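> These are the structures, in structure tokens.
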Structure 1
Amino acid sequence: MSILNENPIAYPGHKLPALFNMISLKNHVPMIRLHIMLRITDRLWELVLQEIKNEGLFNDISRNIIIKEMEKLKIRFEFWKIRGTENWDYTSLMGDDKLRVFRNFNLAKLFDPERAALIKSLWNGFAELYDLLGEIKTDPQYFRLKAKVWYELFLKKTVIDPETNNILEQGLYRSSDVTPYIHVLVSHVWEFMLIHKRWGLNAFSCSAVEKKNHNHVCYFFKKTLKNGGNFQNKTSAICEILEHENRLLFYTQNNVSLSYPKPQNIHIL
């Protein structure tokens, strides 16, 4: 880290000064297992839809096929056209639903058998990597090799006969389709598995931070003026949230009751 502080491009893959240059690189865990699954499944599903669009087959028939397949998996899924445009949006899947899709969706309803089998192989490979991440006994070097094989399948090139221009072997995606999450999964996760093998990557959870974010969203809509109110005394919603939390901390630390019994009216005749 001291070398990178002096020269940010001293090592391959580094271009800019470190954001937290006081923290050793060994103490950085770039992501949690849940985020790996959410972001990479999003990308793989997006690539499938993009391929259908590129083939000119993104129509009512294909959309209905997808919706019916989702219904078979007990997943509520819809498409809708974005107002004022020719673009379509679709339901954002939750974590458990995404896993169900990647394990059980019948791609043969959308692609020819060879293409469907190739994409399904890629999906199954990622599902296997995801399962390995959840096991504390997973060997980091074994994970590294499995991730590399999966990455090579992701970037598999199409083989074309130069004489007939016929496709001899179907490929999948391009290097420009790789996202930072995919790069980290393939190139760096095994390193952190090796460094933190004692606990496993599941020990590094952001659930507390996610819960904090959820609470702040609730506070914003229920406990603040949303940066509005009297213009003269306009208070930032962030300050209102912090003041609300400070009051809660004060009440908790000083055993102050958060509620009082409703007063009773006594009529004396």
Structure 2
Amino acid sequence: MAWRDLMEDGSGPGGVRLEESPHESARFGRAVERLTVPAGAPGISRAGVREAVLGSRADVIVLRYPAERVSWFAELAVLGRTAVFADSLVYWRLRAGEGRAPEPRDGLRCRDLADAAAVGELVAAVFAEYGNHYAANPLFDPGQALAGYREWAARSAGTGGCLALYEAEAGDALALATLEDDPLRTEILLAGVMPGRQGRGLYAHLLSGIEERALARGVKEVVISTQGHNTGVQRAWARYGFEPVRTFVTVHLVRTPLLQGRTG
């Protein structure tokens, strides 16, 4: 989920925003909606969440709200759905130009990658074992979740938002990142090092390439997020100079009859 959706205002009544999610609905074969409570929402309230949930006809509502609202989860159980805790989303931020970039390494270069099919294959390899929030929901096929990452990455490649790290002018990509830009910031959507290439310091070189790209575009900051359990990559961000900003809880609110016979 994009930074602007969670950090900025522009929400609906009661400080919430409820939207259909056609890509997820088509992928999983279930009606999915996303209910978002932005950190900067004016008039944020549980009443807004309650009203949105009770008025929804979706099979699954993917709810995200600021983690400091610690009392909210218990109250979700009385809204007529099963509340499935699906980890948290942690956001970090780097002021462009203040990163602790590694010393340049001979041959390593970041280049744009516009081949959507190639980007999809790389993302599938990098994120094959990544436990995203979909894994918490027994209605969702993990393979379809990975397919969603591939589609998401391919869309980024199609709009010039993919950067890959190479060891030479010719050869396979060692790491890649998909990106989204606005006038103020570059957001890293997906980023990782290819299996078999990890543990060699390549991730820091990828971050350096992203920061250089951001500076060339004149933006102020680079932002990134991950699931709360993914502490390894968060340590890498801290070493590079990123700072934690905000955490959001993710909850799947599922129509209870759909889960019968699927949980034990």
Structure 3
Amino acid sequence: MRITHWIAVDGAELAVEFRPHDDGRVPLVFLHAGITDGRLWDGVMAAAAGRRSALRLDRRGFGQTRIAAATPHAMVADLLAVLDALALSRVELVGCSQGGRLAIDFALAQPGRVAGLTLVAPAVTGAPSPQLDARVQALADAIDAAEQAREIDEINRLEARLWLDGPAQPEGRVGGVARELFLAMNGIALRSPPAGELIDASPAWPRLEALPGPVRLVWGDLDLPHLVDRCRQMAACIPGVRCWTMQGVAHLPALEAPEAFNAVLREAGLLDG
């Protein structure tokens, strides 16, 4: 990720890459998962280059963002600070996992600033607590044990097993550059100094039908089963939503299968062919 701006917020400087392009369309803003950083979007940023304005950032505790002090903060306020600093009045949000949660919360808080949403296996503020299947529960228990023992490398390995490979798949299903990048990104997050209390937005789950459209949902068929079920529930309650199920990928399609993910964005009209 190439830093083009440092955006100062209370207690931190957010690392932002913004590539403007004068094509008359609102910028795409890419919001990363809680186990990655802005490099999750390497493939799509490359595809957008010279075609459409695109922005990605590292949230507090991730990537190259600098933490000066542990300070109570809200992700929606941080994103608003970035858009205001760059004078971006309206944007398209593309968010994966926790980045999807941020996209939803921001769109509900600032609907006039959002021209559309693409949500990739999103978390949702206020969603019901999931029932984990046996495989996911076993991995969650192993991660908890590694956290208690402060074994960061083991946490990282297990989280790659859960989120990158998919809980029902063999460990190492996704290898090479994608796995190396996952371990590097998540390793930074696991070792980051405390960013301070995260102030949650109001529950979004009961208000999904109020999201400003168009709304698009994307998920991988190898993702955690309760997240696949959540996406299907969302599809049933968001008016006019368009859905894509990506075959043979898990929770991070932009990292695991960037060309296939970019093809989805082209079909959705966000990227040029």
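> State the single structure among 1, 2, 3 that was used to calculate Rg and Dmax of the Cα atoms in Å, for residues 20-123 alone, giving 20.0, 59.
2
> From which structure (1, 2, 3) was mean projected area of the Cα convex hull in nm², for residues 92-243 alone calculated, if the value obtained is 8.9?
Answer for the origin of the read-out: 2.
> For which of the structures 1, 2, 3 does the calculation of semi-axes √(5λ) of the Cα gyration tensor in Å, for residues 140-187 alone return 22, 18, 8?
Derived from 2, not from the others.
> I have 0.93 for Rg/Rh (Cα atoms, Kirkwood Rh), calculated from one of the structures 1, 2, 3. Which structure is it?
Computing Rg/Rh (Cα atoms, Kirkwood Rh) on every structure in 1, 2, 3 gives 0.93 only for 3.
> With distance in nm of label points 7 Å out along Cα→Cβ at positions 84 and 148 derived from the coordinates and found to be 4.4, which of 1, 2, 3 does the value describe?
Of the options listed, only 3 reproduces it.
> Comparing distance in nm of label points 7 Å out along Cα→Cβ at positions 36 and 252 across structures 1, 2, 3, which is largest?
Going through 1, 2, 3 one by one, distance in nm of label points 7 Å out along Cα→Cβ at positions 36 and 252 peaks for structure 1.
> Suppose you compute relative contact order in percent (Cα under 8 Å, 6 or more apart) for every structure in 1, 2, 3: which one lands on 21?
Computed on structure 3.
Where a number appears in this text, it was derived from the coordinates with a stated rule and is not lab data. Just so it is clear, the model here is predicted, and its values are computed rather than measured. Cβ atoms are built from the backbone, for glycine too; each structure is taken alone.
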